[in-house]
Each structure stands twice: as structure tokens, then as C-alpha cells.
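Read-outs: derived from the displayed coordinates by stated rules, not from any lab. Note that the coordinates shown come from a computational prediction; the quantities given were computed from them, not determined experimentally. Cβ atoms are built from the backbone, for glycine too; each structure is taken alone.
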Structure P
Amino acid sequence: MVQNSITFDYVHDCQETFRLMLHAISNPGEIVNIKNHSDKLKDDFSHMLLLAVTLLDKETSYCVLDNEELDKLIAQLTYAYYKDENADYIFVSEKYSYEKMIDILIKSSPGTLVNPHANTTLIICDDMLGNPISLCLEGPGIKDSKTIEVSDYIKQWISTRDLMEYEYPLGVDLFFITKEGELLSIPRKVKMKG
């Protein structure tokens, strides 16, 4: 349960977090930090919870995979509705196998040709700094290409999503968050080079 959330300001902290998320998705591969805001929630899942209260309301759908505690907190604080497939936002707080990644992406919505922005956004918890691997990104928001260092798990998510071969401009947006509040975004049309 969220403890001592009195210092958390739902308007100002969520606005600043949203601005940081916009900066991250507009600058693929650039890491922003939301720790100043997530620490105010004082919960084991404060970083993911902050993203949930920033993005969700009663008109958005969400899915939390294998984390009942986080699911209850999100439901209490956002009034968003739970949806198993094609949810607007999917929260992934556990590590999954390649097969499970494919299953999650199959159950995600890439949007439609009329409304490509009606796609699913995956919010995935991982330690980006552990055993970094270099990978090169290309696509919208990147001039030519950009090399970043991420964990093998993040690389697996990006490559698995790239294999889905969504028709332009469809796809699934990815946000990666660490327990230290570091946030990395890989928008739906940004791919690994090569």
C-alpha cells in the first residue's frame, strides 16, 4: 500500500512525469529520471505506480502481469479498468521468457490504420545498467542512427517487438523503467539497426 503519499502532488508530480515521458519518447534511447517524483509514493513499485497514476484514468484500460499488489494499487488510485487483451497499457514487473514476450505482444494492440495512436504501451521494469549490451537504433526521432547500452533483457524485448513486423504506422510503444527511476522509451517505429 502507498505509505505517506501526502507529499505526492497528483497534479504537479504527474504533469512533470508526463513531460519527462514525452521527452523520453521524443528522444528515443535517451534516459530520463523520474525518481524525484516516484520516491514520494514510498512503495515497492513506486516507479511503475507513478507512471500508472500519470497515464491512467477511468477511461483507459490496463493490464498488470503477475503482480497482484501492483494491480490493486493501480485500480484503487486510477479507477482505470482491467483488460486482459488489447489493453491501453500493460505493466510488466517480472522477467519473462522469449515465448511469453511473444504472447504479450500478440495480446497487445498495434492500433489501427485509422487510429495508429490507439496502440498498446508496454511499461517494463528492468535493470538497464546490469551487463550492458550496445545496440544501434534507427527511426523517427533519431538522426541517422543512435547507439545505446541496455541490458540483454531490454534488447530481447526490442528485437521481439521488431519481429512482429507491424504495418506502418502501427506498432507497440515500449517504456523501460528501473527501480532507480531511470526511464527509457523505444517508440513503435524505432527499430534495432541491422
Structure Q
Amino acid sequence: MKVVIAGGHGKVALLLEQLLSERGDVVTGLIRNPAQAEALEKAGAQARLVDLEKATSDEVARHLTGADAVVFAAGAGPGSSVGRKDSVDRGAAILLADAAESACVGRYLLLSAMGADLRAVDDESLDPVFRTYLRAKLAADITEPQQAEDVIASGQADAVFLGRELLRNPYWAQHAALALDAEPTWPDQYAYVVQRRKR
């Protein structure tokens, strides 16, 4: 499998690059600082120089040609401004998604953040820079059944994977089916009870 990781020098990215390369995948890390290339090579990844704040979608897409999956692990980092949090943590994530679509990469994974929920982004007591970061991460979350249905129906994705929302509501899939006027499926151990209650 060929995997391209944006933000290839971050802590999570370096660990992921090592794990993927150890299992035999071909890994490329996108970085903007050439001094970071050696660390990627030690992790088993090839380094490519790309500044996601300055590159166009077509330029990024050229680096994704032939990839099976892309991972957005980039971030503006600590000490950055509201503007950079928006241009990297939100803007570059969108740029990478557009580039992945242009390059016909079927899998896109965006690393989210702990605490990215509606309560947090509206919490005035939080630092404005951190709230901007959380807003950027929250923008990619799918929380409502109709959102997931629209993404699949429009052909934007073949599948939608839920993370945080399943932690909040482990029965999300069953509730989504009901909300979309479909018959929910239940694990075998629950199906008997569900069928009995319908009688």
C-alpha cells in the first residue's frame, strides 16, 4: 500500500510512518522544512517538500499520484496564531482533500483532536487560538445521519467512518437508520430482544 502523510514530521506522523514502513507499506511524508527529511528517513518514509499553505491543489495532487491513502497529520503547531490555525489546520486539510480527489486517492484520513465538540468551540473561557484549532477539527466531523447519507449519495465517498460520535452514542448506526427511514440492523445478541419488543 502507498500512503502519503501530510505533516510528516509530527509525532503521530513519525510513529505512523514507522509502523507502516515496518509492515511493508511505501510511505511518503510531506514536509515544508528540508531539515526534517532525515527524521522521516529514519522512520522509513520518503520525504517530499511541500508547503501546504502556499501550494495549489494541483501541485499537491502531483505528490499523491499512485497513492492508496492520504493522512492529514499536519498542524500549525504550538505558539501559532489564529490565522495559521485556520490556514493549516482547516485550510490545508481541505487542500489535501481536494488534491486527493484530483489524484483519485480513495482513502483520506484526518487526525482529529481531543475535545473538539460544539461545547468547546463556543467556550469563551478557552484561548481563541485553541478554539480556532478545535473549530478546524470539528468542521470535518460527521455527527448527523443526513450528513453521512449526503456524502455517500453524492459520491464524495464510498464509506464514512465515525470516531468520536460513536463514543458519544454507541447506537448511532441504529439511530441513523431510524432517522433515515431504514430498518436498523442489530448484533445477533440484541436481535432477539428487539424482535420480541416489536410483537
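Using FRET efficiency 1/(1 + (r/R0)^6) of positions 33 and 177 (r between Cβ atoms, R0 = 30 Å, to 0.05) as the calculated read-out, with 1.00 as its value, let me know the right label among P, Q. The read-out comes from structure P. Sorting P, Q by relative contact order in percent (Cα under 8 Å, 6 or more apart) from high to low puts P first, with the largest value.
Work out which structure the value -12000 belongs to, where helix-only ellipticity at 222 nm (-39500 (n - 2.57) for each DSSP H run of 4 or more, over all residues; to 500) was derived from one of P, Q. The read-out comes from structure Q.
From which structure (P, Q) was distance in nm of label points 7 Å out along Cα→Cβ at positions 25 and 81 calculated, if the value obtained is 2.2? Value 2.2 for distance in nm of label points 7 Å out along Cα→Cβ at positions 25 and 81 corresponds to P out of P, Q.
The greatest value of mean projected area of the Cα convex hull in nm² among structures P, Q is that of Q.
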